[in-house]
1. Which structure, out of P, Q, was mean count of other Cβ atoms within 10 Å over residues 12-19 calculated from, if the result is 18.8?
2. Here volume of the Cα convex hull per residue in Å³ was calculated and came to 85; which of the structures P, Q was it taken from?
3. Here helix-only ellipticity at 222 nm (-39500 (n - 2.57) for each DSSP H run of 4 or more, over all residues; to 500) has been calculated and equals -8000, so which of P, Q was it run on?
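A short reminder: the numbers here are calculations on the coordinates, not readings from a lab. Values in this document were obtained by computation on a predicted structure and should not be read as measured data. Cβ atoms are built from the backbone, for glycine too; each structure is taken alone.
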Structure P
Amino acid sequence: MHNKSIEVGRFLVSPMIRPDDEGRFVASVSIRSGKGMSSIDRVFRFKSKFSDALAALQYATAEGTSWALQR
């Protein structure tokens with residue numbers, strides 16, 4: 001499940017969540033930069049599990065935004 005991407009400086013932050021086998025949610029975030037053949041996409045997958053989708057989405061958004069702001 002994707003949420004809308006967020007531009008943070010030169011990065012495009014795309015938080016993602018999915019349900020696991022236990023009915024909880026896991027979060028990940030894609031952070032892209034560049035265009036075309038010179039683009040780079042980093043994907044971070046988090047170990048934390050969340051009881052609801054919104055909490056997982058907020059976590060992925062916060063982590064991705066924080067990473068992009070530090071660069």
Structure Q
Amino acid sequence: MRPQPAGRFIMIKDAFDRWWEWVEKPPDSPLTIPAHFDDAVMQLPPEQRRDRRTVNEAVRLADSDAQR
């Protein structure tokens with residue numbers, strides 16, 4: 001792994017970040033996410049969609065199902 005220059009870092013987005021970025025995108029944005037991300041999160045009750053751990057777990061399970 002190459003060292004990063006001082007003052008710079010790489011941010012890796014998890015499923016929670018990716019889903020909320022997609023939900024809050026402007027109407028003309030071309031941003032997309034895999035359909036199984038949205039399906040997995042939308043199956044959760046609305047209050048659980050704001051919980052990072054719950055969203056990431058739901059998408060992780062959907063990923064494993066999608067790979068079967």
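1. P
2. That value comes from structure P.
3. Here the read-out was taken from P.
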